[in-house]
Structure I
Amino acid sequence: MDTDKSKILLIYTGGTIGMVKDYSSGALRPFDFNQLLKSIPELNQLDCKIETLSFEKPIDSSDMNPSHWINIAEIIASNYEKHDGFVVLHGSDTMSYTASALSFLLENLTKPVIITGSQLPIGDLRTDAKENLITSIQIAALKKRGRAVVREVGLYFEYKLYRGNRTTKINAEQFQAFASLNYPHLIESGVHLKVFDEYLWLPQRSRNFKVHLKMDRNVVILKLFPGLNEKVLRSILKTPELKAVILETYGSGNAPTSDWFFEGLREAIKDGIHIINVTQCSGGSVSMGQYDTSTQLKKLQVVSGKDITTEAAIAKAMYLLGSGISDKLFKTIFETSLRGEMQ
């Protein structure tokens, strides 16, 4: 760590990590982040300066939406020059969606944006909140030869930092709530912080930091299941102003071979709707044409999501559509890794 103290901005959006329990009533109430250092004196041992900022009305992450993602991006943009790193405190339920969205909205990052939260409130005796918070701040402050070690959007939970747009929430009860099944974790916290340099994202130095503030919500996730019928499929594909469908297929990108299914997709594509094929498996990749059940999708020029997560796919679609990209370029650019979200 450099001798110059890093300045870290702590942004509280809501969620369990920012709650304390009122033991007289058993209810949870928001934590006063102006009293952060008094309540968590361990933070004084960190070799960095911490400033805090909270949403005026903290929200449960179940209420998180693209307008909030843009709000977070704006906060980071307006404080970008004044701080060396950012830690976003967030409810765990939609944390992977937010991490993915921020990775696209914040282009050419040269500073860390670490998102974290907890399964138990910060005042709980067995809380995971303190470790997640303290280590996230420590990671955000890490420098090597004057530069930030992490220069991307990361998600830290239960001793591991992951690339944010590679994560998915896998457990609602265990402290190890997140996984990155298609990409290795970036940092592991033990007695020391072990940084896996070979997996870190390296931005192009010649490009300036840029913030995008538009996302198009005219997208939908459609998960295939045995019994999906034609009426349901067509009602979804005929949604007014629909622009993209994240199609969660079986295995390596397989789908039913019924004529009505492919005809529905063909009509949607003809109407300018982008169909994006992602696997509904937690890990693995789409490989259209590997089996007969996906050959037709390949012939239809369905967009391959490769090994992207559903969370990153929906965020990427919203981002690309919001950027006004042409329909002709959408498939090519979606199938290209922009922030390390796919192989």
Structure II
Amino acid sequence: MADLAASFPALLFALAVPRPRCDPARAIASVIDGAALSQIAALADLPLWLRKLPPEAFVRPIPRLPDGELLRRQIANHLPRSPKLAPTWLQLVADAAEIAHEPLAAWIAREYVRDPRQVPPARLRRIALWAWFSAEPATAGHDLIERPWTPDMRIDAARSAAHDWQAAVTLHANLGRQPIPDMWLRAGRIAGYEFLPLDSLTAITEEARAMRNCLRTYGTNLAHNQTRVWSVRKDGERVATLQIARRYRDPLPNIVQLKGPGNIEASRELWWAARQWLHRHDLSQVVIKPRSWGTAPLNRESWVSLWRPYWLAKRRIPDWLPLAPSRAALEAL
């Protein structure tokens, strides 16, 4: 047993500090009997590639780790150089494999070693879910992905793409498949500009993509009746995105944002047309009833359709991705 301290520190640690509900007795007996390290590691459910990690890497019971043939060849190139980084590196590899798959585990090992400051452990679930759905084309979660995960991505690109995907997921969970029933105002045309409602998931997604803006992040505001968004077009071309909401203590609807493609400033002419369109309505009859923040329920049908393929594939419903729609779970990703 003492020889393991030099030959396989991870195995010695696993036998001394086993996982919950894991009895190391057979593995310990095999050590004493002089069995091969590969046989003992198999009994302890421990991959042999852990032999290269120093004792400082182990600060808690060693989680189940990926051990596929391809990963074994890759992981040797991405071991942490500093013992101080090893515990976090090890947990990231385990979590990436559990939440997503082995290719992501090898990728997160590489990216953490390359620049530990850029890999946020608190956001691994978001990245891992996005990566998992990137490889599942027959799912609603995949349909919401603009940029799928690939092993050659760097962590900054992955973080950005996963953030965009989470915004799309939040919009989908807030709005569901039904259009927004009350847009407060009516579609109309004035001075050659056409004002069209963005009242559905599809309409908002298409506008955000075409106008290169962050419209998909408005799902929570829309669900809480805090705002409405419109597309402004001229001769059939999208020229601006318009946001209507209450301003300060004013109970009437106001234009709070009017931006062109890529969030450039709209022209004075366009602002004047938007004002005229707004004031064609009898604003005294427009009653805006915003909901208290966090009280608007998420769409259950959309929530279940999003996550069901993942639950089935993993054969469990994790507490951080519950069956009941949860705003807290969405925000925590």
Structure III
Amino acid sequence: MSGERIGVGLIGLGNSGWHYHAEGTLAGSADFDLVAVTSARAERREAAAARFDAVAHQDWHGLIADDRVEVVVVATPHHLRESVAVAALAAGKHVVVEKPMAVTTAQAGAMLDAAQAHGRILTVFQNRRWEPSFRLIRRLVGEGEVGPVWRVEERRMHGGKYVVAGTDRPHAGSDLATWAHRGGGGGVSYLIAPHLIDHQVVLHGGPPETVSAVMHTYADDEVEHYLDLRLGFGGGVLSRIEIFRENVLDLPKWAVFGEQGAIICDDFTSLRLERADGTTQHYGDLAPLQSCDEFYHQLAAAIRGHGPVPVDPREAAHTVAVLEAAHASARAGGDLVRLVTVDGAQ
């Protein structure tokens, strides 16, 4: 099987499905063959079929039943992912789920159970693990450049409400993505925070012990436009995540504080290492990331039995647990919530 291309079926042809998965990696992959697509919008699935030389199925049930499909990529709106993923796993397909993998821990748990029951691969597209700035931060921390880390701050500032994909790039359409503004996974916590929570889980080597959050929602809006999330990892180690839907002030993307120095990343193109001895080291030529060939390289190897999945779905389930706890905390005015992971181990 090592020389055969792996058949992929893509469910959802919006910002992520079309641009990050199909256009970003799958269309030019030597490992995968995008053989089937579907979308709730007929014009979108027909356009994708023509662009990617794939069969357009009327719905996801037909795509899952397609014998040529070995891997199903679920890039639907957040609240629709569980039922599709569980059905695909039950049909004997490997499954890639967009982030966040679910809206609730119950949904995430159902996916994990289905993958185990049917002996199929389940993984989650946490593509920003491969962001050059984050990879460099992980390396510097792992090499002990700042000593034991006791505080991390990570922020994102965006340009406004979530819009549909444009013809040639994501988030460039003129219409709002209506599903992202009705609640049920449409605020900045579910749209953007999964990337940052995943960063913290990976950087600290596991999920936090405690979660607290405050959110702000405009009077005429249905979902939060601002999130301030605090994650306690025990032993006084704390991470803070801040997300602004409107980019009113471009704050530093990263600040990592250790006992022997700090790492400051003002944007995605460069960062600096400030050592306790007063020396500074600059790193440049970094770049933002959208598509992720490395994720799919690792997935192909895992399917062929040559390595682990690119993202352990249990780690992605920790992100869902943090999001659920964050909303519980915010409803209680920012109270500290002790995290219970999906498997109940914590």
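Only the coordinates and a few stated rules stand behind these numbers; no lab work does. The shown structure was predicted, so the numbers you read here are calculated from the model rather than taken from an experiment. Cβ atoms are built from the backbone, for glycine too; each structure is taken alone.
Values as computed for the structure displayed
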{"item": "Structure with the greatest value (metric relative contact order in percent (Cα under 8 Å, 6 or more apart), set I, II, III)", "result": "III"}
{"item": "Comparison of I, II, III - label where distance in nm of label points 7 Å out along Cα→Cβ at positions 293 and 325 is highest", "result": "III"}
{"item": "Label whose coordinates, when distance in nm of label points 7 Å out along Cα→Cβ at positions 5 and 253 is calculated, return 3.2 (choices I, II, III)", "result": "III"}
{"item": "Top of I, II, III by FRET efficiency 1/(1 + (r/R0)^6) of positions 229 and 317 (r between Cβ atoms, R0 = 25 Å, to 0.05), largest first", "result": "III"}
{"item": "Value 54, 19, 15, calculated as semi-axes √(5λ) of the Cα gyration tensor in Å, assigned to which of I, II, III", "result": "II"}
